[in-house]
1. For distance in nm of label points 7 Å out along Cα→Cβ at positions 139 and 227, the calculated result is 5.0, so let me know which of 1, 2 that is.
2. For the read-out FRET efficiency 1/(1 + (r/R0)^6) of positions 27 and 179 (r between Cβ atoms, R0 = 41 Å, to 0.05), a value of 0.95 was computed from one structure; give its label from 1, 2.
3. Quick one: volume of the Cα convex hull per residue in Å³ came out at 129 when computed from one of 1, 2, so which one is it?
4. Work out the source of 0.95 here, i.e. which of 1, 2 gives that when FRET efficiency 1/(1 + (r/R0)^6) of positions 51 and 243 (r between Cβ atoms, R0 = 35 Å, to 0.05) is computed.
5. Give the label, chosen from 1, 2, of the structure having the highest value of relative contact order in percent (Cα under 8 Å, 6 or more apart).
Structure 1
């Protein structure tokens, strides 16, 4: 079968998921005819992705959460208002997606949580079936309980998720743990998509803390903590532009530009991981047996942190207080059940993606 991937390019999670899925499909004789990546002007497509996807990569302008130098926690409404200014460009992107589907003639479009792909299917209704992949679809079910105070933000997140999957034939909800399929007709539960590089690496107990910053504003917080704890070595990654590959911000604080092989190396050799609660890297840490400190910056990451905490990945915090992570490390117990669940991914995804029918009617829920 032939597949066209459409990927939301914010952060690294959806990108690495598509890398893992492409390898699975190709290993079983299928073809990924092209990959389309939605990106904002603030973020470019990382080199590790274009070097490893081994398919034609087509970029287009897409809505994303608004990065900020003033706010660490970004209100959803700010991003919404910001993106309204770019509606004409987003409509052009939808036409571009529609043309690409006609040109490449895939059997299935796989949408990694890209809003404009969902809107293209909702408005133009291409005849090729679409399968939507993302942890966010887990939040649409009763398997997830939101216990935070931002009920309006949670409602908007779920509304956004439904838009990304408008007229999907299937929603594949990535989950931290097995859930019996059949309870929900619109959602199928599947394991996380971790790449072979993660599955094959041998973790070691190192003497430093590893981390990832979606927003570089947190670097100031890290600098202050590092100055107060000069004996702790820190290796963090960010996607800040126009900086050296490695910047030394304090005596033992090193900031690295996003390089996926180096990222995994530091992850595997670390004693703990701190992040702004992206789903994919938390799964990688959980698989490699690294306790996680999660610092959400918006409602989606807040939900990720809640779900990951229940799965035993680590703890959540309002800021990068790495002392809390250091205190949690001695009591952390790696999850063998999670590793077993992840190893089912190839079987489950092949089963879901080789039997797909196009939606008849109007599917939004």
Structure 2
């Protein structure tokens, strides 16, 4: 029996597409297909059996599709760089009834925004086509493949135009807006407010077996919420400076005004480092790509700064016993609070 004649490679033509992107250009191409040996598995002309032949694009599947992607659109490098990820490009024919052959083209692409450190997935496309042909006539795959590739890039163009003003990764700048949480709805928690100084009733835990007269548990946290308006990512940060009543304590007979001031200053120090945190962020040039990581880093650095200052404060004042050092810290803390416009009653 004679072997089926090998089919010629499919010559994919490059054509200029009917649209011009205004938000992106193609900057890179990655072939992620699981099987890169060929693009099509076709039943030879004149047969109806299930045995298929592998037929690739001229020059290789990766090279042919990459050239189409790069050369079908203008490349304005003032726009956003997009990486095209080819995940599947496959034609498979199977026998049909009545001497017909059924064919299906499956095309899958993903599009990433190229970043300075990493690429970010934006959107995926899945398309293709189905066809029937007579066993005696080979189907011309090239126009359908070319149209499907054009549809994928057209889909990206439409998606970018639709989402450019609202998608966080497509924002051109980041503006940070700050808010302080000062309400006190929780029984166990006091949130920092200049209008609400600490009282000894806030120290409710059982005193621990050590030499100190009192101890406060202050800390801070923040939550963020983002919204893109007209291409600008507005990131609202709400900071919470708080102390926990059921983790803070005072010994019987030690609840005097001097001792309460010492504990209040621990609380004030947390407020100061949070104000520094906010100022650092306000002075940074944040981008949609890096703002989240920078916020996390600055949070960790602020936490370290808080612990360091608290240790210095207790070390120099000997937990409030050194009245001269306590007064110096009182003045320094008041000056820092005034610098950040935190006016206490």
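Coordinate-derived values only; no laboratory data. Small disclaimer: the values here were computed from a predicted structure and weren't measured. Cβ atoms are built from the backbone, for glycine too; each structure is taken alone.
1. Structure of origin is 2.
2. Traced to structure 1.
3. 1
4. Computing FRET efficiency 1/(1 + (r/R0)^6) of positions 51 and 243 (r between Cβ atoms, R0 = 35 Å, to 0.05) on every structure in 1, 2 gives 0.95 only for 1.
5. Largest value of relative contact order in percent (Cα under 8 Å, 6 or more apart): 1.
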